[in-house]
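Given below, in the form of structure tokens, are the structures.
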Structure 1
Amino acid sequence: MQLMISILYDCVYHSAPIILAVLGGLFAYKANVLNIALEGMMLNGALFSVLTYYFTRNFAFALLVCLLTTLLYGLIFAFFGVTMKGNVIIVGLAINMMSTAVAGFILVMMKSSNIIIPEFDVNALKLNIPIIKDIPILGPILSGHPVLTYVSFLLIFLTSLLMYRTRFGVYVRVVGESEDAAKAIGLRVDLYKYAAILLGAVGCALAGMNLALDRLGLFTNSMVAARGFIALAAIYCGRGKPVQSSLYAILFGLSRSLAVNLSVYAGEASGLFDCFPYLLMIVVLGAASYVKYKNVKVRGFQV
């Protein structure tokens, strides 16, 4: 029973940063912009949240710097990918590499391979929910997570409202489905694409902060570990729908949780369990593509 509780607790723990990246990135997906820079934006959020807190010990200021610097990456991506009509894949790869290079440069300047916040109390940022924390089995799973973890799950509902119950969400989807139709009704297509990309930057900033500062109080240059690409896979599999895409993010979080908890019993083979989330991503993407192909074929269209 304790193993099951640990697996489910870690599932929530590992799902949160992916959910935040997914909920930000799906707006760009709906606006027909492939934002593969989610990985680099998450890394930047992780870096500057920890770096700022390291020097200031101010959580609010760390959040502000984290958001502003990641929004800067979003503006760079939007300028070259939307305004200048550049290849968004190349621009996204450049953002990812630039983010890694900036982090590496800062670590070299600090003469360290990582940034560790001295005397950082991880438990101080965890929220023990009254009443729920005392419920057997359920309490240890749902209580005791950082605030941003709870925010990530709340944002699933709020993002659904924004996407399907507001004018902004409708216009973003119109832009993604047909730019000509959007222009015909007077929409500023580039403006909505900019907004979609910047919302993705905000989500990635929060994801990076949750991954690095909220949970560990440290930063290393490889800590994002392809979570941005996993978020893209979840968005693709969920077809840009907040609830469905988030469920895929939770599935990847569960696979990571299983890898961590089962590796304890695997001895020398424990390193193989680290492949689980990435193998699952390949399988799920393949299955989603197959289902999409079958649906198109059944409707009588040529693929």
Structure 2
Amino acid sequence: MIEQAKEVLRVEAAAIESLIPRIDDQFIKAVNMILEGKGRVIVTGMGKPGLIGQKIAATMISTGTPAFFLHPAEGIHGDLGMVTKEDVVLAISNSGETSEVVNILPVIHRIGAKIIAICGREKSTLAQHADIFLNASVDQEACPLGLAPTASTTAELAIGDALSVVLMSARKFSAEDFALFHPGGALGKKLLVKVSDVMHAGSDNPIVTLDKTVKEALFVITAKGLGATTIVDENGRILGIITDGDIRRGLEKGHEFLDKKVDTLMTKNPKTISPDKLAAHALSIMEQNKPKPITVLPVVDDNRCVVGILHLTDLLRKGIV
């Protein structure tokens, strides 16, 4: 069983490898046809290639190319009304003779839409009626009977992915654009949530002035429940930070330090972040702090005035971590 599974992977890997020399002017023409089109990419296919087509359409949609999947059997019963002359139809069929796909070709031509074929046979009906032919032929299927679409559908998917990624780059589609289409996903949260969205500000922001004692700072830390307080000058500019860890370590040597001024215990020039930065960037600063990660990060404006504080648990709740 292990050897058979490995052979399946070898056959499918070879199918993809064989596609590389076929990336030629036809592929470039296909990309340009889609980029220059004023409509959408209509992906169609029947059976297993149809499932591959649904995935290709989904990838294009999420990477900046408007697309949708059209079931060819539904197409001949009215759904072809979704196709316009401004669209590009991406038709997928290994044999190029799938009746449901072939039957809609005349109507697509009559509508005026362009056709790109991802197909395994250059002399097939689909390939001959397409404006552009992308060769997805394979030497063999991974199925031992040579019947179940395996290597052929892998090749079709790989070509679809290649198209999607090249289109994505040509459109200068950024990670921020991707996040905009995936606001509910982890990536969306990392790329859309800013420090200002999660920081503690106003009355929730623990601040102590330089004239206060460590004991007074401890009261503020306890009251705010964030494990730290920033130390500021008379203008609100940051001077340092004291954490509950600093106080615990101080207590190991006695309690006399509690009556001293905060500058005797504070960490001067601590790591900070501005409110307009991504929350994910704040996490990076916390994780990369040496010799050990930090859990709180003061938030300062352009004048180094403290406007908030960010705790690691805030990032956890937002799904940034």
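Just so you know, all these numbers are worked out from the coordinates, no wet-lab data involved. Being a predicted model, the structure only gives us computed values, none of them experimental. Cβ atoms are built from the backbone, for glycine too; each structure is taken alone.
A few remarks follow.
- Structure responsible for 2.3, with distance in nm of label points 7 Å out along Cα→Cβ at positions 53 and 85 calculated and labels 1, 2 on offer: 2
- In this comparison of 1, 2, the computed figure 35 for relative contact order in percent (Cα under 8 Å, 6 or more apart) is attributed to 1.
- Between structures 1, 2, the greatest calculated value of mean count of other Cβ atoms within 10 Å over residues 157-164 is seen in 2.
- Largest in mean projected area of the Cα convex hull in nm² among the labelled structures 1, 2 is structure 2.
- At a computed -23000 (helix-only ellipticity at 222 nm (-39500 (n - 2.57) for each DSSP H run of 4 or more, over all residues; to 500)), which of 1, 2: 1
- Structures 1, 2 were shown, and mean count of other Cβ atoms within 10 Å over residues 21-28 at 12.4 was computed from 2.
- Given 3.3 for distance in nm of label points 7 Å out along Cα→Cβ at positions 133 and 237, calculated: source structure among 1, 2: 1
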